[in-house]
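Participant: In the part that follows, the structures are each spelled out as structure tokens.
Values in this text are rule-based calculations from the coordinates and carry no lab data. Note that the structure is predicted; figures quoted are calculated from it, not measured. Cβ atoms are built from the backbone, for glycine too; each structure is taken alone.
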Structure P
Amino acid sequence: MTITTRFAPSPTGYLHVGGARTALFSWLYARKHGGKFILRIEDTDLERSTQESVNAILEGMAWLGLDYDAGPFYQTHHFDRYKEIIQQLLVQGDAYYCYCSKDELEQLRTEQMANKEKPRYNGRCRHSEGREEGREAVVRFKNPVDGVVTIKDLVKGDIVVANKELDDLIIARADGSPTYNLTVVVDDMDMGISHVIRGDDHINNTPRQMNILKALGADLPNYAHLPMILGSDGARLSKRHGAVSVMQFRDDGYLPEALLNYLVRLGWSHGDQEIFTIDEMVEYFELDDVNVSASTFNMEKLLWLNHQYIMNSDPAHVARHLSWHIGQLGIDPADGPALVDVVKAQRERSKTLVEMAAASVYFYQDFDTYDEKAVKKNFTYGSDQVLAHLHDNLATVNDWQGEAVHQCVINLAETLGLNLGKVAQPLRVAVCGSAVSPAIDVTLALLGKEKTLARIKKAILYIKSLN
């Protein structure tokens, strides 16, 4: 059997964290077993589905690197197939037309609740024959009334549901459009989905879908229902807990691998290992190791993990992602040092790419102001003379490399009889605008000789204007 999984989001919003984890687990399972991973867009909710949401889903999948082997398939392109299946179920006697009005159904619901009964359709039209012209009707699936449905869940174990607890769900609306529980069954059947991996909020749908599949004579897929993701307050993760859109994490400066690594650990583990490469995730992932209980989303843990990835990933890879953030600041990264060198210089002190980009602006753009605290502490009496000596000495350096400029700074400090900090810190403020930067030799090497000398001159004039 070829393992075939699918990710089937509804395009009614962005790709959220829970959906991304479902996509990841489905992708990992297919990759682990040499199978196929399919992307299906369940866009039959015509009122709420938007092209903008479709684009957001595709963008999120691309950023995460979750490549799919087939798709994206759109359910709205398969309406003829759904109608064919609905007609088949009607002919077989496994579905029927229901003429109950909304008012009648609401009255039934009210009576059942008053009697402390579970609200459910009572099968009033279950034995209707054929289609009555001129009357509005939906189509309901005729669910078995006896026996049980056993979900052999690969995460939660066996889940047994009595058929008498399941009412006859609507599979086609009055306008003829198919409903979710019908379309998902047809697509899973036609696409040969072997493993349905999805959130446990779908458990109530699963026995109904299994009964429809049985009525169609189709093989049942394996089911794995993932536990939900909670916020820090124990409630289901939502917008109020912070960034839950996948692309918001991109905007906030996270590497996709860091987010994937964090998501894979939300409900799955491999011993005590915390950090995984993508290849390791594929190698170690098994549904048997998915936890049954819910997981709590922890932004601090994700931030720590992101810092580990920034520090330890290939600098060229980090630079590719940093480029977008530099561009968001209105800077062309070609107007300064190579981004890969900036990454090497800044990665120890940057937890996010947003931080790294903001801390690297002075490499690419001149500035008109200096940090007030840095000025007060480092642009003191006589510092203009120190900078003047630095300017003249650095101007003689032909091989503008870190070691050469560093030695120049050390030599001047010794000549003037000053602590190295009394020379290096005024220089740092002069060329960066603040007292924070990578090592001074690295900073000057990245800035280049021309920018360094020009900014020292500018700082000298600024200090003189203070006196």
Structure Q
Amino acid sequence: MINKSTDIFKTGLIIGAMACFLPASGISKEKPNVLFIAVDDLNDWVGCLNGHPQTRTPNIDKLASRGVLFTNAHCQAPICGPSRASIMTGLYPSTSGNYLQLNDDDIKKSNEATREAIFLSDYFEQFGFKTMGVGKLFHNGDGANAFSEYGGVFEKMGPKPEKRFNYNPAWFEDKTGGTQTDWGAYPEADSLMPDYKYAAWAVERLNQKHQKPFFLAVGFVRPHVPWYVPQKWFDKFPAAEMITPPYKPDDLTDVPELGRRINEAPMMPDTEWLIETNQWKDVVQAYLACVHFVDAQIGKVLDALEKSDYAENTIVVLWSDHGYHLGEKNRFAKQSLWGRDTRTVLICSIPGGNRDELCSHPVQLLDIYPTLVELCGLPPNPANEGNSLVSLIENPWSASWEYPALSFYGKNNVAVTGNQFRLIQYEDGSQEFYDVHNDPYEWENLAGTGYYHQEIKKMQDFIPAKQAGLSPFSSYDFNEYFISLTKRE
């Protein structure tokens, strides 16, 4: 058990902020509890998002039926570390400079804005909540020391076989960098998986008596690579029957040169190789098996909540840190500004609130912080750059919402997502522009047609004119563009 220091509020209390009224959602006048569930590398291959016809996620789907599912939610950075840093600080990467991978204990070292930031869990603790966490919450678990009680990360990504089964970039002359990417049935028992242990830890906490309202965070690592889970999960998805996602071999011909450079993941397998070796369906099988496995672990936690004393007074929010390509655009990776990687899962369930509702407005993981603050009746944190989603939770369809979602991958590389269109603009001014209603896979770049000039201009207006320099604590060792960027900064 890891207990953090009691001296956690170096920035002091927020004084004079007006407390928000609780929404008309039926929540108790007492401060509600929060169950905060993170899932690593989960794209829209969940049943309620209709991302893949063969996926099995009954527990995530059940949660969605009990709340509001945001179908157009996006991360602020398409890789674990900066995405989670943004969620927990309430700051855009363009403010924090945390665009790339970094250690948890370096998040607040980037610049003045991060030094003054209060982590989400710390903010709740400041107002009387007991904060508990387990698993992958920040990139390194809780390397930021932001939970009063932390249950650890156990073996982090789980046990590994002595030799890889199917993939290692070291086997190929044209691959550079390292990755845990591999797939296969391993280990023998669920009990050996870290997510199994995280669920058990969370269930134990839900069965305890708590004198204070609690903020309980549970971070699951699957379906992050390696795509290893026991054989019984693979058996539910026969490889020969797997449906692969749509793929267009010449998809990148209309993508700017800088866009192709930025989105390179040279350590990862590509679609052409998996087609040649007849392994694409095997990868789809492995990913779906991992998704099904983690859904079962999530189900244990949700069932424990439902049977506990806290069922009627606990807000549940479930999110994934970013999406993931499974063959689209000739890649198996995150680490791009295309919608496949920025789009993510976000569900919010409130006792007495709306049930089985969909919201298609563009929202951000950055919005979680101010949303939970408002739902729990706490004073707003004026440093938060996201927008509370309470109005959408109360009225998903007709609520006025004029905000886009912003995603960053290095300074001045940004994606702007609206209701129908997506703009990607790179630091050299080159662009991609897509009508995602009619082109959901972003196959036709419309930026150069001239027809959408006004729409592009409207979306450009949301891009921060001044963006923070890259944090000196950033780390990247595989993409030549980002290696040069870290040297430049």
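Participant: One of P, Q was used to compute Rg and Dmax of the Cα atoms in Å, for residues 51-178 alone, and the answer was 19.3, 52. Which one was it?
Facilitator: P
Participant: Can you tell which of P, Q yields -14000 when helix-only ellipticity at 222 nm (-39500 (n - 2.57) for each DSSP H run of 4 or more, over all residues; to 500) is derived from it?
Facilitator: This figure was derived from P.
Participant: Now for a different question. Please compute FRET efficiency 1/(1 + (r/R0)^6) of positions 131 and 331 (r between Cβ atoms, R0 = 41 Å, to 0.05) for structures P, Q and give me the label with the greatest value.
Facilitator: Numbers: P: 0.05; Q: 0.65.
Ranking P, Q on FRET efficiency 1/(1 + (r/R0)^6) of positions 131 and 331 (r between Cβ atoms, R0 = 41 Å, to 0.05), first place is Q.
Participant: Name the one structure among P, Q that distance in nm of label points 7 Å out along Cα→Cβ at positions 75 and 211 of 4.0 was derived from. Each step should come with its number before you reach the end.
Facilitator: Working: P: 1.9; Q: 4.0.
Of the structures listed, the value fits Q.
Participant: Follow-up. 27 is what came out when relative contact order in percent (Cα under 8 Å, 6 or more apart) was calculated for one structure; which of P, Q is it?
Facilitator: Going through each structure in turn, the value belongs to Q.
Participant: I would also like to ask the following. If Cα extents along the principal axes in Å comes out at 103, 43, 40 when worked out from the coordinates, which of P, Q was used?
Facilitator: Values: P: 103, 43, 40; Q: 59, 54, 43.
Corresponding structure: P.
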